[in-house]
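Please treat every number below as a calculation from the coordinates, not as lab data. Because the structure is a prediction, the values reported are computed rather than measured. Cβ atoms are built from the backbone, for glycine too; each structure is taken alone.
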Structure 1
Amino acid sequence: MEKNKEIARIFEKMADMLEFLGDNPYRINTYRRVAEVLSELGEDVEELLQTGKIRRIHGIGESSVEKILEYLRTGKIVAYEELKKKVPEDLLELLEVPGLGVKTLRLAYDRLKVRSKEDFIRAVKSGQLAFLPGMGEKKIQNILRGLELWEKSKERMTLLEAYELGRSILKHFEDVRELYENIQLAGSLRRRKETVGDIDLLVSAKKESWARLHNHFVNYPGVKEVLLHGETKSSVVTQEGRQVDFRTVEPNQWGSALQYFTGSKEHNVRVRDIARALGLKISEYGVFRVDTGEWVGGRTEEEVYQLIGMDWIPPEIRENAGEIELATAKKLPRLVELKDIKGDFHMHSNWSDGLHSLEEMVQACYELGYQYMVIGDHSQASRVANGLDPNRYREQFKLIHKLREYYEPKGFYILRGCEVDILPDGTLDLPEDLLEEFDFVVASIHSRFNQDNTYRILKAMESPFVNLIGHPTGKAYGTREGYPIDMEKIIKTAKETGTALELNTYRADLSPEQIRRCMEEGVTIAIVTDAHSVKHLPYMELGVGLARRGWAVPELVLNTRDIWGIREFVDKKRNLMLSGGKFA
């Protein structure tokens with residue numbers, strides 16, 4: 001699928017260049033749509049061309065098909081090569097900076113003779129940008145914050161990026177499955193940390209297979225540079241500029257190596273201190289007696305922890321934040337697991353800004369084995385997302401009704417939902433009589449990110465029809481900082497009103513500390529994918545990992561309830577609040 005990604009990148013860059021040049025908005029949007037479709041395709045673009053299926057994919061027109069064919073035949077697209085002569089490609093990298101748009105870059109290009117990203121950064125930091133029209137102090141401060149965030153994001157991957165890359169490398173190793181016993185992604189990716197530096201891949205195998213495994217690793221199709229090609233460790237840099245380290249160990253070292261390379265550093269230091277007090281030494285090679293050097297274990301992680309008197313500790317909570325004491329006392333809570341999840345509450349179809357049809361999203365959720373799903377297309381205030389007005393929602397209701405006739409006999413339930421905008425004054429973007437018709441309502445903020453939005457969220461939760469606050473912190477890891485809010489007040493009001501708070505997988509917007517506070521206060525969270533295509537739906541696995549980092553237990557995760565439990569959750573809030581009552 002590497003060619004899909006590369007061609008998608010070219011179309012996205014062409015769209016940026018055309019926008020920089022002030023070209024036809026229709027053509028710009030067409031190229032962006034092609035880039036989006038190619039990124040989300042579940043099949044290789046070459047196979048789609050060979051079968052002719054690509055011409056039936058909505059969003060890829062004949063002109064774009066010709067450009068894709070041109071790239072596959074020649075390795076380049078002439079239209080792109082011509083645009084590169086007109087636009088400094090290096091400068092356009094800055095479009096990834098939060099708060100920085102094409103108009104500002106074009107002004108800096110025309111008036112300040114900026115020709116590279118280094119030129120632009122110098123212009124900002126030297127104060128030259130202040131001489132451009134419409135460039136007030138507040139806007140410059142926002143650009144400076146955006147640059148800082150962007151520079152940090154270049155150093156580390158988002159969890160989602162790391163997950164996709166890691167999954168691709170694991171798939172590469174399926175071709176040599178006979179050579180190894182165990183394979184696992186370790187490090188901060190295994191701990192489901194919100195950002196990841198390097199990717200660590202660990203394999204256990206007999207020594208005679210190690211050379212072939214390392215050769216296979218360095219020949220991964222996405223490799224840009226081989227940094228090290230050794231007998232026990234190899235390191236590469238991928239086309240995306242990300243480092244991946246690969247290590248091989250013997251089968252009896254698997255558990256101790258996996259524990260060691262998973263981390264965190266603080267957790268491992270405590271574990272080793274406890275082992276030392278017991279006369280043991282733990283390393284990546286096993287557990288040994290200090291006095292004799294005798295190897296006593298390390299085949300599995302469970303064995304490593306058992307030898308020092310602990311229960312196995314889930315990797316997501318290995319942060320030396322109380323987990324060691326609880327594991328020693330055999331009192332670790334059971335954290336939510338992927339197998340507990342019965343549905344997803346937040347996704348979009350092509351009725352608003354999703355890639356796939358409602359029918360395709362429904363079928364994909366059914367195939368995941370869910371019991372229910374909530375379709376939550378945007379409301380009318382989200383114009384850029386093609387938000388629905390009341391009439392369009394009622395048209396969608398008719399389609400949902402038809403789909404229910406087919407799926408409900410199979411035990412799968414489609415809930416009528418929406419993602420209603422919370423307006424600047426805290427009111428909701430849809431009339432109350434329509435909100436009452438939905439089976440489940442997500443309310444979210446999509447505007448005025450620089451102000452304190454606590455009031456808006458608190459007021460929205462007072463509605464008897466709002467069941468979930470979408471991406472409550474406004475944060476999107478690697479692209480946007482959250483807006484100012486009083487999270488303690490929001491958690492308190494969520495409990496009082498029987499409203500759930502959303503853990504948005506795509507944005508990783510609730511921190512582990514905030515999730516843990518919800519657990520302590522008895523506030524329900526919902527793990528959602530915010531899927532805009534069928535490809536995003538399996539990201540629920542990441543959402544569960546993020547929830548586990550916050551010590552989320554099944555009892556306080558809404559997705560673990562069956563369809564009758566969801567209806568009870570909705571009805572309880574409506575009935576109680578319409579009668580003037582409160583939960584706590």
Structure 2
Amino acid sequence: MADLTPVVICLSRSSEATARRVASALGAAVHGREGRVETADASFTNAPEHIRTLFAARTPIIGVCAAGILIRAVAPLLADKRSEPPLIAVAEDGSAVVPLLGGHHGANRLARRIAEALDGHAAVTTAGDVALGVALDEPPAGWRLANPEDAKAVMAALLSGATAVLDGEQSTPWPALHTPSPALPPEGRGGANGAVVRLTATTEPIAGDETRLVFHPQRFALGVGCARNCPAGEMAGLVDRALAEANIAPGAVAGVFSLDLKADEPAMNELARRLGVPLRLFDAATLEAESPRLANPSEVVFAEVGCHGVAEGAALAGAGPKGILSVPKIKSANATVAIARAPAPITALPGRPRGRLALVGIGPGQADWRTPEASRLIAEAGELVGYGRYIDLIGPLAHGKPRRDFPLGAEEDRCRYALERAGEGHNIALICSGDAGIYAMGALVFELLDRAPDRGGVSAAARRIEVISAPGVSALQAAAARAGAPLGHDFCAISLSDLLTPREDIIRRIRAAAEGDFVIAFYNPVSARRRTLLAEAREMLLAHRPADTPVLLAMSLGRPEEKLVYRRLADLSVDEVDMLTVVLVGSSQSKLVALGEGPRMYTPRGYAKRIDRESA
């Protein structure tokens with residue numbers, strides 16, 4: 001789960017002072033109810049909707065309000081406690097701090113921190129925390145539990161009176177456990193029921209079970225290098241061999257480290273995913289600075305990439321200035337691996353991450369039509385890029401984030417900037433309305449990545465980034481949902497903008513769609529200077545489908561000014577359409593039916609014909 005900054009929710013002036021104290025203690029922002037909270041950093045109008053949006057984005061939430069408000073807001077989203085972010089209720093006077101969800105994802109620690117700042121009481125109810133003061137399945141940074149599936153059984157045994165025996169390394173994730181307490185008998189004394197469980201701290205690959213939890217201090221930096229497109233299995237096998245020969249548990253590895261030129265190597269990224277650790281990258285100059293400490297410097301490697309060793313240099317750089325090589329470089333046909341040991345668990349990883357560009361479709365703009373994935377990618381992003389109006393539509397979720405606004409017409413500049421910033425190692429979200437892959441920036445991003453450098457392509461660093469595309473609700477989907485089911489049979493989308501597409505190509509596509517009897521969604525139907533193509537399209541369609549074919553004009557979908565207008569195809573007037581309108585033209589089979597809620601448009605799939613055939 002990404003380590004996101006918490007958001008403090010404030011619903012009234014009476015809780016404003018407490019909310020500010022909490023925000024100050026955590027370095028967080030206050031999101032306040034519009035019209036009720038004067039000093040909010042960001043405002044919202046619908047509290048349950050806003051809380052759900054933050055929760056879906058896995059943002060820790062501290063609500064200075066009644067616990068019931070928070071619970072009712074997120075209730076529809078509760079499914080898997082392993083992915084739920086901290087959700088904490090704070091009394092208006094700060095006297096009580098109650099972690100409601102995410103206790104073992106940081107909520108209990110966060111609650112205690114808030115209570116200390118407010119001089120209140122953290123009402124922690126998680127059994128292990130109450131009895132022992134720690135959560136055994138949530139070790140602190142720099143430690144990893146090897147067998148989390150056994151934590152429940154071990155905790156139950158401890159709560160039933162078993163003795164906890166600390167063994168392995170001298171230090172454990174929780175120094176406080178070395179202090180005897182009534183809840184945790186010291187080593188050597190039998191528990192109330194005679195049972196014993198072990199809490200083992202070790203870098204060795206020891207197996208745990210329902211009577212032993214194994215905790216690995218993450219002291220090792222795994223340095224890797226490889227030839228281009230090295231098979232993932234080859235690199236994984238070499239790493240497994242190195243760890244086994246050195247008797248190092250995979251859980252004791254803090255990160256995978258390499259040269260920045262290898263950021264997009266599939267084998268390295270797969271290795272980091274397999275080990276469940278970050279991939280961190282260094283430039284050649286940083287790795288060359290490690291050359292005096294290398295066991296196997298290579299002039300060949302220096303001539304190729306500008307440093308005398310990738311695997312060993314990256315391992316040492318990852319372990320820090322006091323790190324030492326535990327495993328000097330070993331190699332296979334296409335890969336090299338080295339391992340360095342740090343004197344203490346590595347909690348702050350050096351190097352930079354692989355850059356990421358998230359293509360985020362926010363739908364028409366309203367939060368309810370934005371997917372949880374889109375909200376999460378926005379929350380995780382370090383910078384937002386896009387047309388200013390689209391970023392504004394995100395609302396409070398964008399508060400506090402650096403943003404780079406671009407005007408309409410600067411689409412290539414927008415995408416190039418986002419790619420190059422990601423190439424520097426940043427996490428960038430490129431914000432698009434609708435779906436980023438439908439008449440939006442997605443295609444341009446991939447076009448820039450595909451172009452040769454001498455034809456306006458992006459830098460080599462930008463070409464090594466990770467690109468994620470999050471689907472959004474497109475205008476044709478939103479219009480169809482409002483109408484009923486006009487896309488119930490074959491359909492197509494045609495943009496009437498001739499800025500990038502030759503007019504003759506647009507005419508050819510309209511004729512083909514008319515002859516094929518497709519339902520058609522017309523995007524960009526008019527502009528200030530372009531007013532004739534829609535009228536021409538109407539005449540071409542009338543040659544192939546009835547004059548009373550239903551047409552929907554869907555304007556400003558999902559926004560307060562939303563407007564839906566139905567027309568007969570023969571009566572379609574260009575003057576009723578603007579740039580924010582999607583025009584849905586039915587096929588010859590589409591129908592408009594009057595219902596209690598108003599007219600509904602649908603296109604039958606042919607079920608009635610099948611029933612007729614089966615009954616004949």
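Overview of results
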read-out: log10 I(q)/I(0) by the Debye sum over Cα atoms at q = 0.09, 0.10, 0.13, 0.16 Å⁻¹, for residues 81-296 alone from the coordinates reads -0.49, -0.59, -0.88, -1.09; which among 1, 2; value: 2
read-out: Identity of the structure behind -0.61, -0.77, -1.06 (criterion: log10 I(q)/I(0) by the Debye sum over Cα atoms at q = 0.07, 0.08, 0.10 Å⁻¹, calculated), options 1, 2; value: 2
read-out: Which of 1, 2 yields 3.0 [distance in nm of label points 7 Å out along Cα→Cβ at positions 409 and 561, calculated]; value: 1
read-out: Among 1, 2, structure where distance in nm of label points 7 Å out along Cα→Cβ at positions 41 and 201 as derived comes to 2.4; value: 1
read-out: With helix-only ellipticity at 222 nm (-39500 (n - 2.57) for each DSSP H run of 4 or more, over all residues; to 500) derived as -8500, matching label from 1, 2; value: 2
